[in-house]
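Each structure below appears as structure tokens.
Laboratory data are not the source of any read-out in this text; all were calculated from the coordinates shown. Just so you know, these numbers come straight off a predicted model, no measurement behind them. Cβ atoms are built from the backbone, for glycine too; each structure is taken alone.
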Structure P
Amino acid sequence: MGRRPYDAVVIGSGAGGGPCAYGLSVRGRRVLLLEAGPRYDPYKDYHLHEDDWEIRGFPDRERGVYTFGEGQPLREDLGRLRSRNRAHGLFNPSPRRRYLRYFNVKGVGGSTLRYQGEAHRLHPKAFRIKSIYGVGNDWPIGYGDLLPYYKTAERVIGVAGPDADPYHPGRVPLPLPPHRLSYASRIVEKACARMGLRLIPNRVAILSRGYDGRPSCNYCNGCSYGCPIKDKGSIDVTFIPKAEATGRCRVVEGAHVFRLDVRKGRVREVLYYDREGKERAARARVFVVACGAVETPRLLLNSGIANSSGQVGKNFMETLLWHSTALHPMRLDSYRGIPIDSEVLDYLFPGAGLPFASGFRLFATSGVALGPVNFALMYLRGWGKGFQREMERSFGHTLSVGGIGEFLPNRDTFVEIDDKVKDRYGIPVARIHAFLGENEIRLLEFMSTKCREILEASGADEIVEEISSYDLFAATHVFGTCRMGKDPGTSVVDPSCRSHDIPNLFIADASVFPSSGGGSPPSLTISAIGLRVAEYISREVLI
């Protein structure tokens, strides 16, 4: 790369930053991509081929540091919404909502390293929930504005799924055919049909056949442990290698960015600590922040920039989740396949008469316990021969159904800086406050009822576990802390994701989402936003 300055510095290499760096570099721009975490080698660093894979899990080398606010008081009369399982009872016996973890990943590829591969376009109505329901916020852009970038992301990642479904307008041609439903999901499919619901194949960044030099999925179901054969379309094996192949993208791992230095109304340089703890600086014409909806506001607030609206960190939206697991009298071997091979979209945008605004989706899932060790630890009690007989009787018999719903912003749910807690470099960490509103409680009640009804219609016996956002914060999808909008007084970035305050600063991650998308997974939309930002910068800024 020589000593010439970069055209753009992109901070964060996940679902937004990786595609943005790709989009810039293929257009001839010189890009520096900074990532706080390490680069993982799928063939060496993941453990699914080893005997203790269940215990080792994903090999987090660089964990995020953050704190939480006070937990929300729980209503005593909503015990049916509490998280529990038959072996351990309540996961949270306290009278307040319990914070567990924000499941982000630091590493080249970001949280796509351990995501379950779902790759959805947002429904066109998801951009207009304020107009449709009178709640939440409309996007300042529409489905058509992201359509060409959705197509590019699907092609680069290698998305598999049906070309058409009854819930989206027109055909959506995808690079690969859908995966066949697992035996367990076919049981759920029949149950849904009896209830008047339709279970359809999911759209996933998991290869159903060989594609772009990567092999088809082997159906080990270990996506969240890190894919060791590269069939899952994480950013580290798709967008980033293609960006590097241009010769114009340099990736620096272990780069802990702590400040953006602004002079005369423009970002002049980014300051970071390298792997040896030495302070470094990088200059460019344009800067793109893509650190996610917790770390992006942390960086801006610690830098004291881009917050004339006072909205940085506000409008935080979390994952609204319900998940039920039951035992079925037949052996289903539901641990085989892909994590979420099918979904129900009947309630994505429900009609009038339901007690909540906007909607949710349901899905058939392989559950949490993918192997015998975790199954025994999670669902069984006792020891000895009785324990062994119960294990032989019940392992492979689980059936799981879940739901994710729309989260509406509220004033008590936000991200701020915790000046009392600092990371190893002395930089204040983010503090997360998350409260459920009335809409979220009603939506959880409806989702829980539907999940239980599907399991009952499937012929399942005892429900052995239920996990709920009602009493647990265990978020994977988070949004909204640097909202996109046309009004500089109520948003942080404009419709092009450019800072209202600083003309050479852009944001390309889920923090710009004005709404959470009705339960649809966000990664493909984040990638489309990253690609759109790259094209805008190349066309309108770097001229």
Structure Q
Amino acid sequence: MDFCAKHKNPYVPLRTHRLLRTLCSLFIVHCSLSVSAQTMVYLEHSETLSFDQERIADAQILRGNVVFRHEEALMYCDSAYFYENTNSLDAFGHVRFVQGDSLRGYCDKLFYDGNTRLARMRRHVRLEHGVEDENPTILTTDSLNYNRKQNVAYYYTGGTVRDSLNTLVSVRGRYMPKTKQAIFSKEVHLTNPKFILTSDTLLYNTDTKVTDIVSPTVIVYEKETDIYTSRGWYNTSNERSMLLDRSLVYHIGGKTMTGDTIYYDKSIGFGKVLGQMVMIDSTQHATLYGEYGEMWETDSRGYATDSALMVDWSDAEHFTYIHGDTLFTEQLHYADSAMADSTYRRVRAHYGVRVWRDDMQMVCDSMVYLSSDSTIHLYTHPICWSDNQQIAADSMTVFIVNGEVDHAIGDGNALCVMSDTLDIYNQMSGKQVTVLMKEGEVDLIDMSGNALTIYYPRESDGSYVGMNTTESSYIRMYIEGRKVHHIRFTNETTGILYPMEQIPAGADRLALFFWADKQRPKDKDDVFRKIYDY
């Protein structure tokens, strides 16, 4: 009988009857769709079938080579309880789960619900994926749930995943056979023939062998390299990676590399850094900074550009700060006087080089520093300053002894200028100059080759005697308390002393004279200041 006609109320309007009839039809269709969506579990084989209503109501008790089929999945076991009314089963003993050609599962117990398509596998669980391959992915645990509807297997009491290259252990894990993607969490350990990775949460693809790093992670190559990161990816097959969020790579011997983004190829020992790069060589006591840089581990070779800076901290009291458009550093080998193999560091700086030390400051176009003899070689318009002294030449070499500037030599168009007052400068020029330092201050200056001087001798009360101009093949100037103490000349010296009020116009400057105090680095941060007019 029609439901709406049976319950027809003469006092209900006709349009209400039509509405009820429509709702009834929709309910019947919905029920039909729900039943058809839930495919049935079928019993394919069993040696015996029995019932025990008192002990296990509504269950078929099956024993001996029991086989079930649900859709494309087959389930094998020694015995089972089959609940046909609820479309579910409990399987026991030598349980084997087969889905398609690539997925196999083994366990002692299986609880399967055909309506939700959830397989709960317990005790000695082993799930194999890619069984048609030579090296399938194998998941082992004691308790595993496999949701066939979502095609995901997960464990939560500890498990292990092995593929052809890596072994991963964690407390909780999820594996998606379709994408071969796995998610591991809590006490994650990845063991590779070359390294061990530990993390709290890790994403891993058993096909590509790539790990996606989403939590603090440590990768350790025994006695070689440690990697500390919290975000990025690491390809475990070729050892290439992209490390984000200020990751750190530590290499044997105290060499570290840090940056916002690091592209690192462990197989060839090469790293590329973008953003706030810091490379530290604790053996050579040097740190390299920049917004972009690259490093090769084999010979500690690297370079930095974009705000590039190198800090030499080999002497705790006198740090050397070197800036240039591009800085290169490398470790070289040589045989010392005892014929022993030794190493030293070479640093090259190019374009707009600026150097700051507390005892001397320098600028030039290019520079080379050698740790073998602690020398700094300056090329193309080099200028050095110490206290009120300025030294310039076509090229210069600065010698460091026991961490302090010992002396400097300038070749070609050599010029020394000492600021005495605001507009009075003692000056020397020639072909070559040698400046000796003592306790961080200029002690004496030797000028040779057509040596010219302009200097202002003083009376005992400090007043100026006048301006003295000299010409000689060699001149030595002694400095004391940042002032000229006395000067020695060769016998062939000629000169003129002008009273202060009778100095001819323009005679107070040598032909090579210039004063470049504006270009001088004032402190370690001032090395980044751009200067174009020297």
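Matching task: 3.0 is the computed value of distance in nm of label points 7 Å out along Cα→Cβ at positions 76 and 420. Pick the structure from P, Q. Comparing all candidates, it corresponds to P. Hey, distance in nm of label points 7 Å out along Cα→Cβ at positions 284 and 388 derived from one of P, Q reads 3.9; which structure? Structure of origin is Q. For the read-out relative contact order in percent (Cα under 8 Å, 6 or more apart), a value of 4 was computed from one structure; give its label from P, Q. Computed on structure Q.
When Kirkwood radius over Cα pairs in Å is computed for each of P, Q, the one that comes out at 30.8 is Q. As an exercise: helix-only ellipticity at 222 nm (-39500 (n - 2.57) for each DSSP H run of 4 or more, over all residues; to 500), calculated from one structure in P, Q, equals -1500. Which structure is it? Checking each candidate, the match is Q. The greatest value of FRET efficiency 1/(1 + (r/R0)^6) of positions 348 and 476 (r between Cβ atoms, R0 = 25 Å, to 0.05) among structures P, Q is that of P. Where does the value 3.3 come from, among P, Q, when distance in nm of label points 7 Å out along Cα→Cβ at positions 164 and 324 is the thing being computed? Label of the source structure: P.
Each of structures P, Q was scored by volume of the Cα convex hull per residue in Å³, for residues 148-363 alone; the highest score is held by P.
Ranked by distance in nm of label points 7 Å out along Cα→Cβ at positions 108 and 308, structures P, Q are led by Q, which has the greatest value. Taking FRET efficiency 1/(1 + (r/R0)^6) of positions 212 and 524 (r between Cβ atoms, R0 = 35 Å, to 0.05) from the coordinates of each of P, Q, which one would give 1.00? Going through each structure in turn, the value belongs to P.
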